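**Student:** Please find the structures below.
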Structure I
Amino acid sequence: MNQIIQDLNWRYATKKFDTTKKISDNDLATIKESLRLTATSFGLQSMKFLIVENPEVRELLKPASWGQAQITEASHIIIMCSYIDINNDHVDAYMQDVSAIREISIEETAPFGDYIKGAITSFSAEQKELWSSKQTYIALGQVLHTCATLRVDSTPMEGFDPAAYDEILGLSAKNLKPTLVLALGYRHEEDEHQHYPKVRKSNDVLFETI
């Protein structure tokens, strides 16, 4: 079995974290860089990641997360947010980065920038918000594998009240909407779920070659 498959078989949605173990600064930096390097539509990165370490804030978030213990027991939680409205200002800022990093003039970026602006302005407000939220799921897939490679346990969570998160963290004032919560840390030896075999569809059912 190759290392990639070993890593994927190792990970599971951790239910009980060991509160005595914390993610090292080096591993956290790798996790952040994995999120930064994730693929996104147009490369626009229409998202922001809030790393919550403050225990008081996490206690406030726990009731808004259906009382799930991972919110307070994990080493770190990352709230994966998407921008509610993506507009020309976001594209212009991105083109400035393209110009600086690739050492080309801002004029040379104009056709690409105009193309992106044309695409996003064709979306309704609802379509734009949905499109933006999908980018966080792309990032989630990448960072779950990164964590498994580092042997950092992870639990992606959709079970929370977005409105309550907004009220606690003031997200909408920052043009942000919480899409996912990712709890990170190390499995507790008493978490029986780590011993359960994975249940997945067979290749014959899941894949079809055309």
Structure II
Amino acid sequence: MPPSSGLDPRLSALVVHDLKNRLAILTDELAKLGRLPLPEAAHAHARQANEQALMLTRRLMEFLTVHRAIEQGGLRASPAEEMPDALLMELAADAQMLLHGRLEVVQQFDDNPPFWFYDRPLARLALDSALYNALRFARSRITLGLRVTDGLLCFSVRDDGPGLQDTPASTSTGLGRLVCDEVARAHLNHGRQGRSVLRDHEEGGAVFELFLP
């Protein structure tokens, strides 16, 4: 039997895990570099390098998530009782850390249920992907929202950039959208399934919405 020309999926996952671990070490070293008494220009370069390392780590996590979904025939969520506002505030804090004051981060709580049942790591992965995308296109502000619509919890990430119509398709691999769709579909509750939406906002820019039953 001739050998397969494709890479063993298990080996592929191991390689990605190793890369992720090494990127974590690189990120830690860059953070240490940023705390040294260096010229401001050096700190700026260290911050940019750190942001790129974090972006690569996120992309690897997305790849692993899609890889797992393909192997399992779809992601499997493990819902637990969570506080949605805590997740949104954590996302905002991470965004501010990455931005270093370059953009304003606004939190908008149209609704604030005390708890909801969802898979927090999966939801965070989808929101991280949306946040990193918004960081690329926002002009001055990113708005992180929380509301309940038709019995569904909705997390949203909105930028004030050019919107979807004016965003070059070549700037995205589509991996992040695939991850978000898989995360949403993995959430089922009483016959209702989650969904994710990326659309132009009526007031300008683009908005990502993650609906969880």
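Just so you know, all these numbers are worked out from the coordinates, no wet-lab data involved. These numbers were taken from a predicted model, which means no experiment stands behind them.
**Student:** Match the computed value 18 of relative contact order in percent (Cα under 8 Å, 6 or more apart) to one of the structures I, II, and report its label. Could you put the intermediate results ahead of the total?
**Tutor:** Numbers: I: 35; II: 18.
Computed on structure II.
**Student:** A further question on this structure: Figure out for me which of the structures I, II the number -14500 belongs to, where helix-only ellipticity at 222 nm (-39500 (n - 2.57) for each DSSP H run of 4 or more, over all residues; to 500) was derived from the coordinates. Write out the running numbers ahead of the final one.
**Tutor:** On the way: I: -14500; II: -17000.
Of the structures listed, the value fits I.
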